[in-house]
Structure I
C-alpha cells in the first residue's frame, strides 16, 4: 500500500462517499464479468436504505488519499454458520487505484482486524471478477453460487482460508 494512504474506521457520516465508491468500482471493474442489467441491479442494492446499516455492521476500514479522497474499503462480519469464522466483505477499490496492490492490502487489513477479534478462519463470497485476487491471497474455492440482486443473479464463488 502506498505510504501516504491513511486507514480509518468507518463512521455513519462516510455512508454517501462509500456508496459512491462502491457503485463506481463495481460499474467499472466488474463490467467485463457482468451484464449491464446485473450492474444496474448491484447499484440498486448499494443505493437501498438497508445498505447503510450493512456498512455500519461490517467493521469497515476506509483507505483515504491524503487529500481526503476515499479510494478503497474492506470489512468483515462474524459468520454465524461457522464457529470462529469471519466473512470478509465490502472490498472495493477506486478504478484509478486498481491493480496497484490496494485491494490486497485492504483484504489483509480486514483479515488482521478479524483475527485480532478472535476469528482465525476467513470466508468470502467473491464476486466473479474478484476471484483472482482472493486466489492470490490464499483463498480456496468451496463452491459456486449466485447473489440475488433486484431480480438478477450475480455469479459468486464461496472461498475460505485460515489465518496463518
Structure II
C-alpha cells in the first residue's frame, strides 16, 4: 500500500476528500458514546462544505491529506495564529488537528501525516491540539512530544478531551 501525505487546497476535490474522512472518523470516534441518530444529524447539519472551503482558503490555514493507494484516509488542518487558554505572552501558537481513520491507523500512516504536519509548523513557537480522551491517536501525540496542559470537553458532543501542546525548537 502506497501511503502519501500532501498539502491540499480547499477546492471541491480537496473538500470532498476531507469530508469523506470526517464522516468516517466521526462515526468511529463517537459510536460508543452517542446514538447513531445523533451522529447522522451532526453529519447532515453540522458539517458545512462552504464554511470549510472559506476556512481553508484563509492564507493562515493549511490542509494536509494522507492517502493510501490514492484513497483519503487521514488529515491535519493547521491554523496559524490560533491561541489556546494559558499561552505565554509573545508566543506564536498554531492549532492542528490530527485524524487517521481507524482501519488505516498504522505506524507508517502516523509517521507520514506527522512528518508533513511537523514540517509545516516549523515557523511557530508552539503547536497545540484538543484531542478526545478516547482517541487512539492521543498516545502517539504524547510519544511525539506533546504534553497535556488541561482537561476539557470538545467536539460536537462535548466529550472529555485533553488540551495538548508542543514547544517547537528553533535550532
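Calculating mean projected area of the Cα convex hull in nm² for structures I, II picks out II as the one with the greatest value.
Here semi-axes √(5λ) of the Cα gyration tensor in Å, for residues 37-100 alone was calculated and came to 25, 17, 13; which of the structures I, II was it taken from? Clearly, the read-out refers to II.
No value in this document is a laboratory result; all are computed from the given coordinates. Being a predicted model, the structure only gives us computed values, none of them experimental.
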